[in-house]
Structure P
Amino acid sequence: MKLANACYLCHTEEDLDYLAGDVDAAPDDVVKLIASSDHWSREQWQWLVQRFAPRLIDLVRRREADIDYTLRVLGPLYGDLGSWPDNERRATEEALHGALIDALEHWPTHDLVRMLGGLGSVYDDLWPWLARVDAAIGPAARAGVVRLAFHWSMDLLWQEDNWFSWWYPDDPVALVREWTLNARPVVDEYGREHPTCKTARDTLTAIGCLERGENGPWPYPHHHGPFEQKILN
C-alpha cells in the first residue's frame, strides 16, 4: 500500500518508506509511530496494524511502548482485529494472551491494569480477557490474581475508578467490582497456602468491606504515584 498521502507533519519520508517496506527492518521508534499518529486513513490503519501487530505486541510486552495507547489500535476504529482473516486474528489473540499472562505474572499491577484497558478496547469487551486471567494456572499467575484483586479492591474502597484511559465502558466500576468479588476463592486459597502473605489477608478484608458496604480500615494515601503493596512470597 502507498503511504505517500500520509501526514508529513507526523512522519518523515524515510519513516513512511520503512512502514511500507520490510516489517522486520523498521526500527522500533518507527513502529511506535503507527500508534502515535491519528492521521492514517481507515485502509492505512488496517493495513499497517495487520502487518505490524507482532511488532507492536512485542513492544508492549517489553513495556517499550505506551501500553494501552498502543493496544487500542487493534480496536474497531483502527486496525479492527475482528475483521481479519480467522488465522491471523487467532494468532494475534494468542500473542495478546501470552503478553497478558506475562504481565499478570511479572508486571506491577498498575501496568497490568493499563494493559487490561487496552485489551478491553480491542473488542469493546474486557470479560474475555479477564476470563483468560481467571484461567491462568501456576503460582505466579495466582499471585498476579491476588495482586490485581488487592489493587482493585482498594481502588473501589477509595472510590478510585480512573483505570482505563482509551476504553470507555458504560460502567467500569460494576465490571471491576464483579471481577474483584469473584476473585475471593482464589485469594482465599492463596492465603491459606501462604499464611504470611499480608496482601492476601488485606485483600480478603477489603473484599469483605465491599460486600458489606463498609469503608475499609485504610486511610486514603495522600502521596503521588500508584499505591501498591510489595509482595508476594
Structure Q
Amino acid sequence: MKNQLLLIMVVSVFFACGKKKDCCGAEELVNTGKYVGVMVGSSGYYELDFVPGNPKAIVHFDGEVYTLPCHITIEPATDYHDILFGDASSVHLRFSIDMDGKKPVISFFIPGHSIQATIDKTNDKNRIELYEGTSYATTGADGEFFINYIYNLRLNYEDNTFTILSKVTASNTNPVGETEEIKGTFTKSGNTIAFRFNGGSVSGNIVGNQIKHQEPGFSFDFVKVF
C-alpha cells in the first residue's frame, strides 16, 4: 500500500510538471502580438507585429508608407528595451515591452517631425479602432478667432476609453504645432457615439467609416483607418 501511494505521488508530480511546462513554454509569449496607434507630427498611424519569425512595423505617415523590419529573436519571459524597427539612419521606431505585455512604449524618428503616438495591443478580446481626422474651432463674438487641428482618434472597446491626439495646424490664437492629448470614455448607441472627458461631453454621428460632429464654433471629422 505504501509503495502504491508513493507511485501515485510520483506520477502526479510528473504530470503536474509536464502541464506547467506546457503552459509556460515557448508557445506562450504573452507580450507578443499586434500593437497599433495613431500619430501626430503631422498625421498618421501604425501597425506593429511583434511576433516570432517576422517582427515588423508598417507606418502610414503624411501619405507615405514605411515598412520597418526588425532583426531580433523573440523569446518567452523576456523584457525588451528600445528594440529597433527600421534603419537607425533613416525613418525608424523603437519599441519596449515588459515580459507581461503590460507596459508597451513606442517612439518614432521621422526627419523634420516631432512625433506623439498612442499604443495599444489589439486582438479578439481587445478591439482597437483608429481614425485620422481634423477639427475646427472658433471663438469670439463674431467667430474672429479660429483654430484648425489635426485630430486623430483611438477607440479601445475593451474598456470603452478613447484618446484624441490633436495638433494645431493654423490659428490666430494658439501656437501652430501645439499638441494636446484628450482622454475619456465613450458609448455607442445606433449611429451615435458619445465622448465624455473632464466633465464635458460631445457626440458624433457615425456615417459609414466616418464620425462627424458639427455645431456653431466647433466641428470634427474622423475617418477610420484601422
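A short reminder: the numbers here are calculations on the coordinates, not readings from a lab. Nothing here was measured: the structure is a model prediction, and the numbers come from that model. Cβ atoms are built from the backbone, for glycine too; each structure is taken alone.
I have -0.37 for log10 I(q)/I(0) by the Debye sum over Cα atoms at q = 0.14 Å⁻¹, for residues 78-133 alone, calculated from one of the structures P, Q. Which structure is it? Write down the numbers at each step before the final one.
Numbers: P: -0.37; Q: -0.49.
Source structure: P.
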Q: Match the computed value -19500 of helix-only ellipticity at 222 nm (-39500 (n - 2.57) for each DSSP H run of 4 or more, over all residues; to 500) to one of the structures P, Q, and report its label.
A: P
(Q) Matching task: 10.9 is the computed value of Kirkwood radius over Cα pairs in Å, for residues 54-101 alone. Pick the structure from P, Q. (A) P
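For structures P, Q, calculate distance in nm of label points 7 Å out along Cα→Cβ at positions 86 and 142 and state which one comes out highest. Intermediate results must be reported in sequence, preceding the final value.
Working: P: 3.6; Q: 4.6.
Largest one: structure Q.
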Q: Using the calculated result 1.9 for distance in nm of label points 7 Å out along Cα→Cβ at positions 94 and 110, pick out the matching structure from P, Q.
A: Q
Q: Using mean projected area of the Cα convex hull in nm² as the calculated read-out, with 14.0 as its value, let me know the right label among P, Q.
A: P
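From which structure (P, Q) was distance in nm of label points 7 Å out along Cα→Cβ at positions 70 and 118 calculated, if the value obtained is 0.5?
Details: P: 0.5; Q: 2.0.
Matching structure: P.
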Q: Compute distance in nm of label points 7 Å out along Cα→Cβ at positions 46 and 206 for each of P, Q and report the one that scores greatest.
A: P
Q | Among P, Q, which structure scores highest (criterion: mean count of other Cβ atoms within 10 Å over residues 38-45) | A | Q
